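In structure tokens below, several structures.
Values quoted throughout were computed directly from the atomic coordinates according to the rules given, and no laboratory measurement underlies them. What you are looking at is a predicted structure, and each value in this text was computed from that prediction instead of being measured. Cβ atoms are built from the backbone, for glycine too; each structure is taken alone.
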Structure P
Amino acid sequence: MTKTIRQTVTIGAAPGQVFGALINEKRHAKFTGDVAVISRKVGGAFTCYGGYISGINLELVPAKRIVQAWRSQTWPEGMFSIVTFALKRSKGGRTRLSFTQVGVPVSDFKDISKGWRTYYWKPLKAYLKG
């Protein structure tokens, strides 16, 4: 059984900057504080948090949309969720990021939902302010 996470966050940077922080491995590592290896091509693989998370890029539309198949190291072999980052310019040069993650195991739902807020949105906002 799986669930879907839906979160919306406003980030004080333009959509292109947010896109870059999410898809550029050096920027990603700076805001998360952990190693990331990220292909910038559709069909390319990525890992983050030192390999704890891995997956494949399904769709990359610069400054607008990132769709990826994600999996946790602890999930059964071959199990993936689908993550979508939809970026839209908002007032003051900020970005409204609408996020969904479909296919999250019920047993991990609470921790993963909290993890996005704690380990992604909070440090991403801080990183892009500076």
Structure Q
Amino acid sequence: MKQNIFIFHGTEGHPGENWFPWMKEKLESEECEVIIPQFPSPPIVPSKISEWFDVLKDYEKDITENTILIGHSLGGVFALRVLEKLNHPVKAAIFVGAPIGIKPILNYDRDSSFCGFDFDWENIKNKAKNFIVY
């Protein structure tokens, strides 16, 4: 079975920015399927997390126990929300520069309005077999 990997971009992001194309190319050369959804993220009016979940609905069947989730910046916060909602664990969750911590974080108020920073950590801990934080 092909390894299934999702990369979630951050605020004002898109699939063609940062290290995403490089990572996608490297992973696909290892026979992985890489999905980088385009989430709404307008620069002035913050998007709503419900809008990101609406986009993810198209991929729900692809999130299995063999899936790896990679979240960059606000995409890491979204990955935590995805883990909270799953009925099964995923293979791994990787967080790159996720804005979770002590203020001041650039765009803290904006990110907080996106999803808040209160997480069900006990639930999340059981939703990935491996966690990596960069």
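Quick look at the values:
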quantity: Origin of the derived value -6500 (helix-only ellipticity at 222 nm (-39500 (n - 2.57) for each DSSP H run of 4 or more, over all residues; to 500); candidates P, Q); calculated: P
quantity: Comparison of P, Q - label where FRET efficiency 1/(1 + (r/R0)^6) of positions 34 and 98 (r between Cβ atoms, R0 = 30 Å, to 0.05) is highest; calculated: Q
quantity: Relative contact order in percent (Cα under 8 Å, 6 or more apart) derived as 31 - corresponding label from P, Q; calculated: P
